[in-house]
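Participant: Structures follow.
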Structure I
Amino acid sequence: MDTSHGFLRRTGPLCLAVAALCFGYSPSAQAENITFAVIGPHEYDLPVDFKPFNALVQYGDGNAAGSTYDGQGRRQPTGGSHTWTGLTKYVYFRSFKAIPHVGFAFELIPTESFVLANGKNYGGMGPTIAGIATWFKPNHKSTFGIQVFFEAPLGTRQALSTNYWTNISTFFFDYEWKHFSFDGDLGAAPSSTLHVKGQHSYHPGTAFFTNLRFSWKASKLVEPFFALDWQNVMGTYDNTMSHWLPNTSSREVALGVGMMFNIAPNYSITARYSHSAEGRYTPETDAYYIKLLYLW
């Protein structure tokens, strides 16, 4: 397996800060964070034909969403919240001699979150996410693959539970130049019907999203990068009353800048700041992200 500078950046497919998945569900509430917004550069810079190895990644983000976008895209100084979210990801990477030139990853991701807003002050473990990814390399510079995750409906407390199953499926890619890299994903997150005793039955809207990262390989130690995240969430349907709930579809575009520090061949730190550029019926993004990666 390649143990060059490029290898230390390979972090494994994934990572999420899934739309409303870690914060519980309300028919009128929209996403607190764009799905997969926590990824960094080289997220999908992956090898093939390698010996099995492991990765442990800690993602974290703090979002101080002081404003909310209305239906006309205007920011209103109400309805925001302060949230802190963590994703602890364990990944087992391996390839198979019977399937040459193809890589696989098996992932398990406990989530953690803390909410402080509107008189609320609580935290705990959110739903657990598990999934698999597979990819191939058309040439030594590029990677193409797919990943499929399933998120459980329950956390350690009701406020952190979604009470519905979610599937998160994406196509991902990476391309490496000598001094630059470009990678990202395009996916959708459909959910099962929400059933809570004594309440209406709802079908949450599907989230469509993309996350793009463009980095400059300034040196072996540091890589500044630009981030673009987009998400569109369809409206919520009230099965009990047989109608769509008003103002439950949302849209957001967020732009960010960050820096990746390649500390050692098996360890890196990535930090980023992002802010909403445009939105509709959603709290704004005003967030800091950090990612710690360890390979062995």
Structure II
Amino acid sequence: MDHAEGSTQNAAHRVPVCYRHPDRETGVRCTRCERPICPECMVSASVGFQCPECVRGGSGTGHAATASRPRTIAGGSVTADPRLLTKVLIGVNLAVFLAQIAVGDRLTNRFELIGQAYTPLLHGVQGIAEGQYYRLLTAMFLHGGYAHILFNMLSLWWIGGPLEAALGRARYLALYVVSGLAGSALTYLLAAPNQPSLGASGAIFGLFGATAVLMRRLNYDMRPLIALLVINLIITFTWANIAWQAHIGGLVAGVVTGYAMVHAPRRRRTLIQYGACAVVLAVVVVLTLVRTAQLT
């Protein structure tokens, strides 16, 4: 009798799981059918969120089913493969890393982030201060070794996949790029001009920041993410040869951009979301110009 009562109490306190993804706990329900739905299945509605099936079945106001397209919490389109862009980014990073191995240091020296320095394998002084602004972007796809790329790609898959599903591909890509560029710009501004830097860490820290904003928005338990972020920040400031500037720059940009993505009012959502991206890019340009003026 006691065992039966205990089982009933445990069932009553069990966290609901998404009806389409039974392995994912959630506290959000569809406002129409009241079934539990995870961030990947959430479709923004005028009030709350709906599941994809209810959206496809019609708006409930007499409109045809095609009148209401499935949307993510940030207003992006719901796609058949919500992790496709994350897979593409991982593939690009791996392809570039293989090219680094095949070509050698000459490729890395040509595209890594460096402010201003003489590089033996290349002719003359190299760096962003010499007009090679492309390094702010290309450095995001280079890595310094097997452990470096393994850790970054695992983080990208674990953090990026669910975030892509929640934001939609276009917003997710914008977040990734502006976070990476912000990390590169802060590194260029604060690091020694002859100190090379490379890696996707700035963009990935941006995804961390945006994920924290999203989890807060959905009232999820943030303790696991906060613990993971604290561990990463400890590693950032205690291990040698880590560009902490890229991590901090990416994290701040990710929080700012992620907040705009998740909290923008529906009526002006697209304008605010991409406006926030434009503001971050403007800051990147300003930091880059300031540092270039200092070095030239």
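Only the coordinates and a few stated rules stand behind these numbers; no lab work does. A quick note: this is a predicted structure, and the numbers were derived from the prediction, not measured.
Participant: Out of I, II, which one gives 0.98 for Rg/Rh (Cα atoms, Kirkwood Rh) as computed from the coordinates?
Facilitator: Only one of I, II returns 0.98 for Rg/Rh (Cα atoms, Kirkwood Rh), namely I.
Participant: Comparing relative contact order in percent (Cα under 8 Å, 6 or more apart) across I, II, which is largest?
Facilitator: I
Participant: Using volume of the Cα convex hull per residue in Å³, for residues 163-266 alone as the calculated read-out, with 129 as its value, let me know the right label among I, II.
Facilitator: So the calculation was done on I.
Participant: If helix-only ellipticity at 222 nm (-39500 (n - 2.57) for each DSSP H run of 4 or more, over all residues; to 500) comes out at 0 when worked out from the coordinates, which of I, II was used?
Facilitator: The structure behind it is I.
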